[in-house]
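Novice: Following are the structures in question.
Readers should treat all values here as calculations from the given coordinates under stated rules, not as data from a laboratory. Note that the coordinates shown come from a computational prediction; the quantities given were computed from them, not determined experimentally. Cβ atoms are built from the backbone, for glycine too; each structure is taken alone.
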Structure I
Amino acid sequence: MSDRTSSHEMWLSKLRNHLAEGGYAARTSEGYVLVARRFLAFLAKQHIGVGDAVPTQVERYLQRVERRYRRRHGHSPEYRCWRSSRTGGIHMLMRLVHGQWPPAVTPINMPQHERCEEYVRWMKASSDIAETTVLARRNEACRFLDWLEDHASEGGLARLTIFDVDTYMKHRTGRLRRPSIRTVAAHIRSFLRWAHASGQACHDLSPTVIVPTLYAFESIPSALRNQDVKRVLAFARRDSTSKGLRDYAVLMLLSTYGMRAGEITMLRLDDIDWRKEGIRIYHGKTGATSRLPLLSEVGEALLRYLQGGRPKTSRREIFLRCRAPYEPFRRGNCLYKLVERRLEAAGVLTTGKRGPHAFRHARAVSMLRAFVPVKEIGDLLGHRAADSTLPYLKLATEDLRAVALEIPTRVKV
């Protein structure tokens, strides 16, 4: 057996072990290993080592396999499904070999990359900004610098002009709504302030960025009705599959504590204190941590999921995907489809938002109607300031209609 063949068998063995640890079904594992073996044979014919493989070789292999498919069947394959079935095993093998796939690309413009990282350090040192905000501002700064490289006048950031900033804002916000435009403008203002403070820009152009006016309480948040929440929970509770147990526990947390989606995906096993019947919630938006009582119905839903629905894994996050690889949700917005599917299954039709935040708003309304003080509502929802809770006062519209005076009709003289 040649050294190259021995190396290939070693990597295929590692792939089998990785698939077994990830909980993949036997049939799926066999398919992944078979595709990976064929790709390694392709590399061997090209005299390319597996450690030297690059994405272009994967594309060449797929083109060759596709040509064989057309010759055999007389037509091209259904490309999306066909391609994913051929690349799953290859990409997993390449991640084992290289550690990351596609390989990390070194930034072409290192000075711009360094500027963004320096900007991040300045933000973290100058004020108490949430990590999510720092990341959003960094991404916008990188986007702006990339655009500046191709479109701005000569001199880049050092000779930045009002015209350059205005042109970028028109390019960036052409299809955005006012709240999104305001966010982009705020991020650009912050970056321009840093550019001037650090001496990289001759003038402070941050005041020249026009921010759209958003009036306080100009829009009404979307919220589910109380009967709709009960209907969704009742339908979800009937689903005893592993996915059903998980989704019901998620919905119970949303409806009971009004948690943000990101707060649910960050929940870990250590955050549940079963002996003291408490739950710890980290609010990523504000950086605060809340410790609340673990209500019995929520605790039972979590326990049913942990005992009968959660995959066996060493991961500490509570909520995991129900299909291999059994990994936690990457972001809070991954729960949007979960909630939307449960609303549709229960036959709940809404005119506003259909995601996790609708449950958060519904919880705020129910507490308002129970005459819970605004301060306590804010504490439950993880608000840092009382002003963040005030928009929910608009949600109790039915209560306002009940006390409204009738409009008098015209009296005939």
Structure II
Amino acid sequence: MKSKKMLSAFIATLAIITISSILTTGAAAAGKEKVLFKFNGKDGEWGTGRLTFDANGNIYGATANGGNDSSGCYDYGCGTAFMMTPGKNGKWSEKRLHSFGVNDGSPTGGLVMDAAGNLYGMTCPLTTGGSGTVYELSPQADGKWTETVVHTFNGNDGACPSEDLISDAAGNLYGTTEYGGAVKCVDGSGNAIGCGVVFELSPGTNGKWTEKVLHFFDGTDGFNSRASLTFDGAGNLYGTTLSGGTGKCTNGNGNVVGCGTVFRLTPDGKGSWKETVLYSFQYNGTDGLDPTGRVALDTSGNLYGTTYLGGPYIYGTVFKLAPGRSGKWSMTVLQSFDGGDDGAQPWYGPLVGATGEIYGSTCYGGGWDMGTIFELTAGKNGKWTEDVLFSFSGQDGRIPAELISDQAGNLYGTTMVGGNPNDCLNDGGCGVVFEFTP
């Protein structure tokens, strides 16, 4: 996610698209949610991206707003990086590691940790002419953390990086940008902008990092990637693009921009990568459009993902892509959200559980139209069954982000808004960090 201005526009768009139905039913009686922390603005606002654990069970994450630098930012600040530490009594304490300012930019997603305990994330610019950054947060002996910008995008190598970074065993970082690059696409306002890139950042012995663009999107193979990437065991990268592909979806000006794609990047062992479009969404009434989240892999090599919109009820889908012997991938819609109790508009990708079940979150729908946690399980007949495990109601959070799990199978995440209604009044709270036990 992006700055408060962008996030406010995001919420407004959701409100326009969603036929809000404030239901009187309660949360599904399955599992238990526990709010670990409620943001108050000064310590963060608008939880974004995915959380990450360290070896000691501490949780790290980022917010797109909040902090202690309000110069040129909305509300309390431009965003924060934070750490959650579990206590012996079951309570968690929060520590703000860094407050972002106008010169930093606003965090677009969560954090990833390297073997030395350094954290990495990305920001989208808040100043005119900027294209975003990749930053490093390093722990110091006195308990403080130091921020270092390891890469600044210049537009030609990408602009406005998306969501979370991922890393490989060698410490290289990988991500996508929504815009920028060598090839131009048409945005929602009719402007020609870069279609976006997939990039790699490699650390050097002198502390400097080297960026390499692995792929320039050209519209036909994707445009406007807003999702994190996923590795398989062979070193291939998988991702989604919000637009592009062979579908005939149009933007606000009537320009055909495509309905989105799922893609794979395959290394050739010589430093080059080959992109393959595994699926182009057509918005044909069933398959969905606008995939915004990362895809997840199961042990058989199948991919699972979500679309923010589309399907027979227009409120988004959960899909499966299965590899075939001929190299083609077959797509199956596992769940079509109806906008009511079962959820609506999943922005983030799903999580594959230990026994093959699929967990995920939706931005809206559920008992109070404030988002859900859902589970999909496969039946013997090939059909999948959805169970709504939890419906957010406001003070326990609203609009959940991506889920992670611990070794015991508990789920963790943040919400963009909700929590203490006395903080961040316009949003009914500044967001929360939560734990859910299925």
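Novice: Could you figure out which one of I, II the value -18500 for helix-only ellipticity at 222 nm (-39500 (n - 2.57) for each DSSP H run of 4 or more, over all residues; to 500) was computed from?
Specialist: Considering all the candidates, the number was obtained from I.
Novice: Determine which structure produced the value 29, 20, 15 for semi-axes √(5λ) of the Cα gyration tensor in Å, for residues 118-309 alone, calculated from the coordinates; the candidates are I, II.
Specialist: The value was obtained from structure II.
Novice: So FRET efficiency 1/(1 + (r/R0)^6) of positions 238 and 350 (r between Cβ atoms, R0 = 25 Å, to 0.05), computed for just one structure, reads 0.75; which one of I, II is that?
Specialist: It traces back to I.
Novice: Shifting gears a bit: As an exercise: mean count of other Cβ atoms within 10 Å over residues 46-53, calculated from one structure in I, II, equals 26.0. Which structure is it?
Specialist: Working through the options, I get structure II.
Novice: Taking P(r) over Cα pairs in 10 Å bins from 0, in percent from the coordinates of each of I, II, which one would give 5, 23, 34, 28, 9, 1?
Specialist: The structure behind it is II.
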